[in-house]
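Below: a set of structures, written as structure tokens.
Since every read-out is calculated from the coordinates, none of them should be taken as a lab result. These numbers come from a predicted model, not from an experiment. Cβ atoms are built from the backbone, for glycine too; each structure is taken alone.
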Structure 1
Amino acid sequence: MADCIFCKVAAGEINATIVKRTPDMIAFRDIKPVAPTHVLVMPVQHLVAVRDATGDAGHLLLGKLLAFTAEVAGELGLDARGYRIVTNTGPDAGQSVDHLHFHLLGGRKMAWPPG
């Protein structure tokens, strides 16, 4: 999508600190981290939210995205102490960019409930 900031990151049009990349997925550091490790993980394909990943292809993409996020967490050394994976859908949940993405948070103890 032409006006999507995350699509521009995926296309290399906007600089980001890339943590890991495959042809279909990208992980990069959040510019306003809320934890010592705060990485955004997303598909290169533009989807607004989890609800838009429909049918077999969408479900496969979600599985790959979750597995990719776990790989990134392991490579960043978060497995030993734990980490949180969060996605927001819509403005009430705090979604500020309409491109499906997970927040990978780690490096500190997390509180519950989160919101």
Structure 2
Amino acid sequence: MHLPALSDPLPLVESEDDRVIRVAGTRVTLDTLIGAFKRGATPEEIAQDFSAVSLADVYAVITYYLRHRSEVNEYLERRASEHAELRREIEGRPEYQEFRERLLARVRSARAGAA
């Protein structure tokens, strides 16, 4: 009996421009898959929710995470910190505040009209 390669390549790639790790051939990030897994989604549910990712790749990514948990968690923490900083930057812009106030005024108006 001859088995195919005993080690398949990991289906993750890191973009050079923004250093984000994604499932190869997709725009689905490592953050997204591991986040779903941490929230209790099964590999089958994850593959169903993200149809661009095969079930085999979902299992491969989860296996990689389980074998390299501390390194992946460091990466995820760095990404969360970058997201928080970007959010603070965007929310601090005057045009964001103006846009937010217009949206909230519309919501209040719609609620008042429905009552």
Structure 3
Amino acid sequence: MSIRKILIVDDSRTELYFLSDLLNKNGYVVRTAENGEQALAAIEQERPDLVLMDIVMPGLNGFQLTRQITRNPAYRELPIIVCTSKSQETDKLWAMRQGARDYVTKPVDPHDLLSKIMALN
């Protein structure tokens, strides 16, 4: 699977801008969502190749949204990388149990994130 289209789900416009800029400069097509409902609509409209998922958001949090996506047979294979300020090992373990493929903490190290994305290719 070649990753080209990435959906960033984060309620922080600063993070959306930073991640979008980083990914666009590295040749990815980026779409953003500020909450779980927008993310689900974006996934249905134009299936991305990867989702970068924040955890702390209004409405559906990132754990709930990750679980909802990975439990849906239509999207089961859609990889999710959690991208959050939550740095506890228990948070990482819980994200992986919900179906995330990887986990990065904020502030995001650009090289680390890009290498994790390339590893999914």
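Structure data summary
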{"item": "Structure with the greatest value (metric distance in nm of label points 7 Å out along Cα→Cβ at positions 44 and 60, set 1, 2, 3)", "result": "2"}
{"item": "Distance in nm of label points 7 Å out along Cα→Cβ at positions 4 and 68 from the coordinates reads 1.2; which among 1, 2, 3", "result": "1"}
{"item": "Label whose coordinates, when Kirkwood radius over Cα pairs in Å is calculated, return 17.2 (choices 1, 2, 3)", "result": "2"}
{"item": "Among 1, 2, 3, structure where helix-only ellipticity at 222 nm (-39500 (n - 2.57) for each DSSP H run of 4 or more, over all residues; to 500) as derived comes to -13500", "result": "3"}
{"item": "Top of 1, 2, 3 by relative contact order in percent (Cα under 8 Å, 6 or more apart), largest first", "result": "1"}
